[in-house]
Structure 1
Amino acid sequence: MEKMKLFAGILVLGSLWGFSECIIGSVLRDSNLPAGALMTGVFAMGLMTMSRMLYRQRGMQLGMGLVAGALRLFNPFGGCFICSAIAIMAEGLIFEILWYKISLDINELKLPKLSVSMGITTTYFVYVGGYIVTQILTPVLSSAGFYLENLLVFIPQILAAGLLAAIIGGITVPAILATKKLDITIRDRLYYPATIGISLVCWFVVIANTIIILYA
């Protein structure tokens, strides 16, 4: 695959992921819904699974996580935005590790029971792993210092919180993989304008939303 086409795909899907975290995630948190589990189980897993299915490129999900995490830094609302950005980037990396041995055409996941089990397992470790990574790195980056005993206190809570995300992921991943028979193609002459345009809209909306909240 052309490097520019791959980069454009990373940019647009990462921007959509970051947009969902900033805008939809904020709405969910304001509504007292389990935003973390929903964002990871639906949007993060949905977009990363879709990217692996359509582009068949390793490393893409990590790139998407970096783009989405960077966009999250432009929306300093809805809790610790640095924590969220780190968690998003970690989720992309953990997905890459867990799916590294899966063939790029995803033949292993043709059977529904395998796609469901992979969705549950991947989402659980992506959510829990991202949570733990941010609990370690955020204090380090903020100069507060990391203390293992502080993390161990929250481990039971973190492990339990991953169950809801896992259940959601067990639905999202098979649903995305079920669309692989569809012919989802965009002509080259439309690909770049579409991907760049959607990416710009995502970044514009998030930054505009931040400015409006700050100066409202």
Structure 2
Amino acid sequence: MSDKYLFISGWAGYPDFFPRLSSRTCFVLPFVTHTETGIKTLLKYSWDMVLGWSLGAHLCLQNLDVIQTRHLCLIAPFLDFTRHTPLSKVQEMLQGMQVNPEVTVRWFWRRGGIKYGPGIPREDLQGLEAGLRYLVQPKALELNENVTYPDTIIIHGTGDRIVSRAAAMEVHRALLGSNIFSVPEGHFIPEEIISELINEHTGAKIL
């Protein structure tokens, strides 16, 4: 585990999808490996770079007042998930997690552009459901003008079927000085592309 980089993944975003990044960062699977409180505690540590994907990016945004990092990379971020995605869709997934969690998670992966994934450990189900419930809670990002936020890059896939470009642009407009990059990918963006953009913007070689 690197003591320089923190990666907060997306919902059901297992390390299998980011084999090199997950081995070179402190890798967090939200609500499974760490609670919301645990993630906030991690963000208070000093990092060279924090990366957040989807739900992980949203958790970073919710903790901008405490985050300690030189660089912030937000992949498929959003301020309020249900502003651009019908609440009913998330509720359907919650119902699916009760009936057939394996099918529900794999449906989500396919929609995100992931064809294959690991088996879902039974002990992860409670955390995955907690992550979905978190998504439907009303959110409001209030930026403090007296706080200096980290150098931020935003990455969004042009073919993303889960987080719209409008949602990513809301984040871009909210974080003055952030840079946004569009790539020809879906919701899942391969770690090599993430690494290349980070290297181009910051000079850091995370892979």
Structure 3
Amino acid sequence: MDSCIKSEKTLKKEYKDESGKPVMLVNISVPVLSGDELFKANSEKLYGGIFDGFLSYCEKKLYKKAIKESAGEEFNPRGGVLKYTVSFENDLFFSAFIDASVFDGKTRSKVARLSQVWSKKEGRLLNFYDFFNRADRERLLSLIASEVKNKRTSGISEYKKGVENLLESCADFSRFYLVPGGYAFYYAPGELSDSRLPEVFITGFKSEKITAK
């Protein structure tokens, strides 16, 4: 199987102030996909919009803030990074996630993740109910709760107090992507723990649905 990634749309640029002093670094990368016309058109619209939106934020808000604060003695250049990761692909599906983060000169912001599951043949983004039903929600929460308990007991991860309640109150089953053999569901940084990265839980439940026939 050939990958549907035709190329990449990238930007790696250093921004300077009027004196030539570097004040901001931007690194952006999104995929350019090939395939049926509808798939190409819809994916180009989505990833192009993500690219343009993040670049606009960096060039307008982040750069403006960098210029304002660049006169400080301990100034460090600001930074914006947006990158994609392909998590799964077969003849039927293409799945990826995009992580965006901003460096404010002192600390890197928590990673904001946006995931996609594409139907190559239909040329559209798929959602939770393309793979699951309403009854599956409780089963998935139970599987995630068991993994949290195991990680906490073994000392692999530290979670917030009352994480059992947070698992349900913060659950957003639109946040998932395909992986070999199953699905990866994730919580945003800061929801379950103090981690700056998303909390990811992988399940093979109903994984037969992502196997090409």
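Every number here is computed from the coordinates shown, using simple stated rules; none is lab data. This is a predicted model, so every value here is computed, not measured. Cβ atoms are built from the backbone, for glycine too; each structure is taken alone.
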| task | State the single structure among 1, 2, 3 that was used to calculate distance in nm of label points 7 Å out along Cα→Cβ at positions 50 and 98, giving 3.4. | result | 2
| remark: Calculated from one of 1, 2, 3, distance in nm of label points 7 Å out along Cα→Cβ at positions 162 and 194 reads 1.8, and the structure in question is 3
| task | For relative contact order in percent (Cα under 8 Å, 6 or more apart), find whichever of 1, 2, 3 sits highest and give me its label. | result | 1
| query | Suppose you compute Rg and Dmax of the Cα atoms in Å for every structure in 1, 2, 3: which one lands on 19.8, 62? | reply | 3
| query | If helix-only ellipticity at 222 nm (-39500 (n - 2.57) for each DSSP H run of 4 or more, over all residues; to 500) comes out at -24500 when worked out from the coordinates, which of 1, 2, 3 was used? | reply | 1
